[in-house]
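A.B. asks: Input: structures, listed below.
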Structure I
Amino acid sequence: MKVDGGFGMGSAGLASAGASAKEQEAAGYSGFWTAETAHDPFFPLVLAAEHTDTIEVGTSIAVAFARNPMTLANQGWDLQALSEGRFILGLGSQIKPHITKRFSMEWSKPAARMREMILAIRAIWHTWETGDKLEFRGDFYTHTLMTPFFDPGPNPHGNAKIFLAGVGELMTEVAGEVADGFICHGFTTEKFLREVTIPALDRGRAKAGKPALADSDDFEIVGPSFVVTGNSDEDIAKAAQGTREQISFYGSTPSYRPVLDIHGWGGLQDKLNTMSKAGKWVEMANLIDDEILNTFAVVGGPETIAPELTTRYGDVVQRISFYAPYKSEPARWAPVFDALKAG
């Protein structure tokens, strides 16, 4: 199993991205991911690519519908060239209110739109690679103009991989059909992954004439990874509280209700949603009991984390990172990382 790291902007800001990536590469991490939250996810990867030699660099995720296929094709081409073939373009849809109210962009049929977006990006890359006329016409995107002035030509390191994040079955099917990998949302359980996600990915692969995941090694799943750990009971308790708050935040989102439904907790979503609208973000965490916490997260001392992650996900995911929505010491993760790499 590949173990990935990542970059949070933090107090040091963008300037620290290169050094952070270099440190994680030296430590043996396989990937260095950035997220689109309060900052752009692409800028840190320029520095990361420049300061490293072997670690993969990728977005987990960039908001696809805040952009268009041409801009993403350009960014993917440049980072793939700069990293010498180590870039992964990780895309996600976000939810409608963010797309329409935060980014002021269009929203409709997200799964179909995402499928077309990825196909359009690949069509643009194909034109740059081969010189063939750009002739992409879809329901959401049309790209028919490419003059030599705007054509960077073939990428010397080939086209970047495209990973897609999702929760719903339709978006997951799209990932299986047109993407190179799938990024599980942190709000994913082992039961949901095995009973919903994997079958949906296989349905998508079947549409594209690809073999099932169990019979193929051309597709990577980035596994769910809520982890609650610490070097003392007090540390673990604090970590658990931060994770309960994050789980309750995700649980309040209607789009993620199917994950709760499969465990018989659908009614919890209604309560969390009502509380979120009242701004009761801290109080929401009180509804996340130990059973729910332990279903979404691996909880325990550092020495227990790697075996449990392997037991839950070792046969179905190819790479994993640690999602810890609380303050933690880097040294806390060293034994977990070493055990996963050794396994």
Structure II
Amino acid sequence: MTHQTFAQSGNFLRKSELHQNRLELTFKYRIDEVNNFIIPSRLGVTKYVYDIKNGVLPKGINFKRHQHPQVKAFRVGQNRTDILRVVIESTQQNQQKYTIVDNRLIIPLPLGKVLRFRSKNRKALNRGYNKKKIVIDAGHGGRDNGASFNGIKEKNITLIIAKKLKAELQKKGYRVYMTRQKDKYIALERRTEYANKIGADMFISLHANAAPSKKRASKFKGIEIFYLSLAGTNRVKNGRIIFKGKSLYSKKDCKVMISSKKIKKSRKLAWIVRKYMLRNLKRKYRNVEDNGVRKSDFWVLLGTKMPSILVETGYLTDKLEGKRLMNGYYQNLIVKGISEGVLNYFRKRY
């Protein structure tokens, strides 16, 4: 399976125009996603990187013709089959964010002050925080609504929170990818394969829970976070991983997916995310229920090669939690908690 399964058919770059203070790229289709990050160098030159999801560079497009007094170089290349990468190299500072207008990507040029990185910043960058790849999985989607109650659908809640979490993690400098960015059905095995293909450092699957019946709805509430457990699982046989009756991975891949090292890291991630979620939520909502950290063999936990957790953000079937999960402020606190947990996990502040 390749990344192109997520693409329409390839979003071809049609035109590039350099203006006084911006670079404008025009594509064939509407732009779905752009991941932006910076890479400082020891010589004071900063690389401003823009990864355009599903972008394709056709023959005949030549970026070398672009020149600007504040820009050392413009570079473009097919980073992967589904990623077109644009790099602007400059010694100047760029604090403006790119904008997307349908099929146009507008990139502001670095026209600010000369960048000077302090030693502390260099040390932080050397630790690689800004290079970590995180995949956010908005549970369900398309024909799969997930849990539903009083007109609220889990697939919509997870997508809203996922988009907010992506934005928050990008602010912290992480490279963030999503398994889906709209109301679209994505099979479970494609979600995990996507994370494996891009070499993600972390996988976070977002969900909302539901009681087994209306009569018992009042007894089910609270946040819970899952990490992988192989206890009692029937998904692993003879050193191979089985999904829907088929063996999907080699023994070598399976060894990584079920390794004690991955499970240990996933457990640490689950506990630290729980800690910061509860800390942020309980500052404003003291009666938030905590169901703790739990174990499971959910496919999104098993089918990944990196530390992975599944976050149940609350119960839609509980009147109070269901109402809160629709509240933007409550969602922001959930996002803040998860992002702080991620930051401290990578800093190994357990």
Structure III
Amino acid sequence: MHSADVLRTPLEEVHRELGAKIGPFAGWAMPIEYEGTVSEHRAVRERVGLFDLSHLGKVDVAGPGALALLQRTLTNDHSKLPVGRALYNLVLNDRGGVEEDLIAYRLAPDRFFVVPNASNTAKVVAILRGGSSDADAVEHAGWCFLGVQGPRSPEVVGGLLPEAADLPFMGCTETEYRGRRLVLTRSGYTGEVGFELFTDGTSAEDLWTDLMEAGEPFQIEPCGLGARDVLRLEMGYPLYGQDLLPERTPLEAGLSWAVSFDKGPFAGRDALERQRRDGVTTRLRGLVTEGRRHIPRSHCAVLADGARIGEVTSGTFSPTIGHGIALAYLSPAEGFEPGAEVQIDVRGRIGPARVVKPPFVDRSPRDR
């Protein structure tokens, strides 16, 4: 039986027919894995994988006040963003803490497409709708969102949509697919070259089938959220709710590059200015462990000389490099630069770890 309060992707039956393990994620029933996380991870790193990401938000922000609204609400400077390009952003609270991270795609001078996390879509839409009388925020809750990720993704998507060939990294465009509006972007969360496609949910099954057929010569695999989490952590990409939190600021999370202090007022700016003046006491760092047996997980304590200096926010085994990797907030910030030796307590077993600067793997989404 389907629970009425669980949201469902328009492709759920397709996933079940493929043998996917369906599990809860941010209030949705989503495919966690098909053949297995390691196999799907390998497909993306070596060839190409197809993800259903329909749980994420899909929001149009349009009107004469759209630019001003995003300037006040988000941390990056969209006045410098050309049409057809995108920016990574944060939504902050008055304390400078991260309430959300998202990408905003500029489709026209006064029209943006915003993609928040599933758990925060309603919050972001409410903020946008309450922030301007000259811009509308329209959520496309019934749309599908598919991600095609991996070194062969240009051939797969380009074989179906010729517009893909001209898209630069973090580029976006609008086209049509089977008579329906489709937003096509050159973006992703895996560290590989990739594309993300947004269209009406009634076209979801056709789009999935067409992408799988286009990817067959390249051994495309359907991939679940389990593989996506390992892929993003290998790149050191933070995840909202684990690595990004309302009590942590972008300066602590190493995301100052996503904050524009020269664009004028925005939510949380005053708190960040104070933190810039006073200095950051805690920083999100990358950690690597040795071998396959000591694998860090969320909430594991990080120690130095027997004293607790922080906590793992995300941790896993990296199939690419063959040992454990993690992100953790460490304090004092200046005391644990890359190269520092620490320890991680994994269920009472304390093992060595080394502070590194992510990414943990040698990949770039910019490469063709």
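Only the coordinates and a few stated rules stand behind these numbers; no lab work does. Values in this document were obtained by computation on a predicted structure and should not be read as measured data. Cβ atoms are built from the backbone, for glycine too; each structure is taken alone.
A.B. asks: Quick one: helix-only ellipticity at 222 nm (-39500 (n - 2.57) for each DSSP H run of 4 or more, over all residues; to 500) came out at -5500 when computed from one of I, II, III, so which one is it? Please report the intermediate quantities before stating the final value.
C.D. replies: Working: I: -13000; II: -8500; III: -5500.
Derived from III, not from the others.
A.B. asks: Can I ask one more? When FRET efficiency 1/(1 + (r/R0)^6) of positions 90 and 178 (r between Cβ atoms, R0 = 30 Å, to 0.05) is calculated, the result is 1.00; to which of the structures I, II, III does this value belong? Provide the component values of the computation, followed by the final result.
C.D. replies: On the way: I: 1.00; II: 0.55; III: 0.25.
This figure was derived from I.
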